[in-house]
Structure 1
Amino acid sequence: MTDALVHVTEHERIIRIHLNRPAKKNALTQDMYQTMTDTLRAANARDDIAAVVFTGEGDLFCAGNDLADFLRHGELKSDSPVFQFLETIASVDVTLVAGVQGAAIGIGTTLLLHCDLIYAAEGTTFVMPFVDMGLVPEAGSSQLVPLLCGHAKAAELLLLGAPFDAKKAYELNIINQVLPAAGLADHLNTVAAELAKKPLQSLRRSKRLLKAQPEPINERIQRELKDFLQVLASPETQAIIAAKAKR
């Protein structure tokens with residue numbers, strides 16, 4: 001599940017997807033999408049993986065899609081690797097973490113909307129230039145961006161295609177934290193290590209609840225109760241409770 005342009009590694013319950021095409025500013029090809037999709041699906045199918053971490057090689061996280069590669073592949077279809085990737089990243093239960101530096105352009109920004117914990121280096125620029133390219137928003141961004149920051153700000157970002165920096169991305173609830181560039185990798189390692197310690201069943205069920213569609217509050221309480229009782233009965237949770245009771 002790896003190729004020269006996407007490095008996939010695993011260590012202590014964490015899988016890392018590292019974009020490794022710095023000469024092309026980590027622009028994504030169909031083959032790269034396929035590798036990422038296969039990796040996410042495999043991670044989600046396992047019960048021993050706490051998180052998947054996205055990073056990019058060099059001084060730029062991702063410049064978006066490689067348009068020349070897309071043209072070579074001809075007409076996009078519903079089963080094209082890019083659409084398979086978008087459907088997968090939007091639906092997995094495994095926690096998704098991203099570390100971003102330099103710039104995140106197009107899909108480089110919109111894939112972050114499906115991540116759970118996103119950290120950006122100071123000086124990072126984000127832009128969603130779809131209208132300027134004669135396209136429309138993708139990856140669910142026309143719904144997710146307004147949910148995060150409201151219609152007016154979403155229109156500024158998606159209709160005007162205005163670039164914005166890491167500080168504004170934080171203020172708009174698109175990322176979790178802005179960090180010095182020199183400290184980004186260490187912070188990602190710390191977050192990954194913390195996630196690896198969590199009870200994995202509880203971690204995944206909690207993410208599933210966070211990502212569930214809005215519903216009447218009493219229905220959500222019932223949904224939470226069902227999950228609560230199931231994890232409460234698990235050996236992992238019983239062991240945690242027993243250990244805490246001895247303190």
Structure 2
Amino acid sequence: MKKNARLGIIASLSLALVASTVVVASQASAADVVAAAKTYVANSLSAKSGFTPPAVGAKAQKRGATIGFVASDLSNGGITGVLAGVKQAAAKLGWTIKVYDGQATPSGRTTAMNAAIADKVDALILGGTDATEQAAQVVAATDAGIPTFGWHSGPTPGPSLGMKTNVTTDPLVVSRTAASYAIAKSGTKKFGVVIFTDSQYQVAIAKSDAIAAEIRKDKYGTVLEIKDTPISSTSQLMPAIISSMLQKY
């Protein structure tokens with residue numbers, strides 16, 4: 001056998017070995033992604049870990065205080081649920097809650113913020129109102145001696161964006177949980193995902209981007225589309241959107 005022929009056979013065998021190794025590694029990697037998703041979902045549902053509130057809360061700062069609650073949109077069930085909790089706590093503390101509805105628009109939220117500041121409330125709670133969007137108003141409140149606290153008003157928990165603190169779930173954890181559920185549920189079957197978001201809110205964008213990143217790790221999953229839809233209009237828009245998606249995909 002000629003030397004060149006022998007080299008050609010060796011090269012072919014080497015390429016075949018490399019190709020088969022890549023295929024096996026790819027299959028193992030795909031299986032690992034699905035297995036990891038199933039484990040993550042199982043652990044999440046078991047509630048073995050998570051936030052444990054402190055046994056003793058903070059001391060009330062001022063008896064008879066008036067707190068402004070600036071809601072991003074009072075038609076949002078999550079926000080109204082938080083407002084109900086705030087009112088319950090206020091009743092125990094002897095505080096008064098004044099509610100300002102941002103009416104699901106940037107201009108509406110600015111008007112609500114300005115009204116609360118003009119009323120000289122003792123503190124502000126942003127109920128889903130984006131602190132980045134309302135940065136000028138947060139500064140104005142701070143300058144007026146009004147501390148601002150957020151609920152889902154920024155992408156990360158803790159002090160940020162001029163707020164004393166922002167109470168929120170970690171968007172990356174929420175996103176991973178949602179994506180992992182889809183991956184675990186589908187297993188080794190191919191599936192497509194449409195992710196809904198609302199670009200008015202930084203936290204919504206952070207979540208939808210993270211969900212997409214997780215889905216793209218799975219060889220069986222495809223991100224079909226990231227659909228920007230105002231959360232305040234979902235009840236009106238979703239029937240037509242779903243119909244369109246079914247026809248499109």
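Assign the value 0.05, calculated as FRET efficiency 1/(1 + (r/R0)^6) of positions 30 and 126 (r between Cβ atoms, R0 = 25 Å, to 0.05), to the correct structure from 1, 2. Clearly, the read-out refers to 2.
In this comparison of 1, 2, the computed figure -17500 for helix-only ellipticity at 222 nm (-39500 (n - 2.57) for each DSSP H run of 4 or more, over all residues; to 500) is attributed to 2.
When distance in nm of label points 7 Å out along Cα→Cβ at positions 62 and 102 is calculated for each of structures 1, 2, structure 2 gives the greatest result. 1, 2: which one has Cα extents along the principal axes in Å, as calculated, at 97, 45, 33? Only one of 1, 2 returns 97, 45, 33 for Cα extents along the principal axes in Å, namely 2. Ranked by percent of Cα pairs over 17 Å apart, for residues 142-237 alone, structures 1, 2 are topped by 1, which has the highest value. With mean count of other Cβ atoms within 10 Å over residues 86-93 computed over the structures 1, 2, the top value is the one for 1, the highest of the group.
Each value in this text was obtained by applying a stated rule to the coordinates, not by laboratory testing. Since the model is a prediction, treat every value here as computed from it, not as a measurement. Cβ atoms are built from the backbone, for glycine too; each structure is taken alone.
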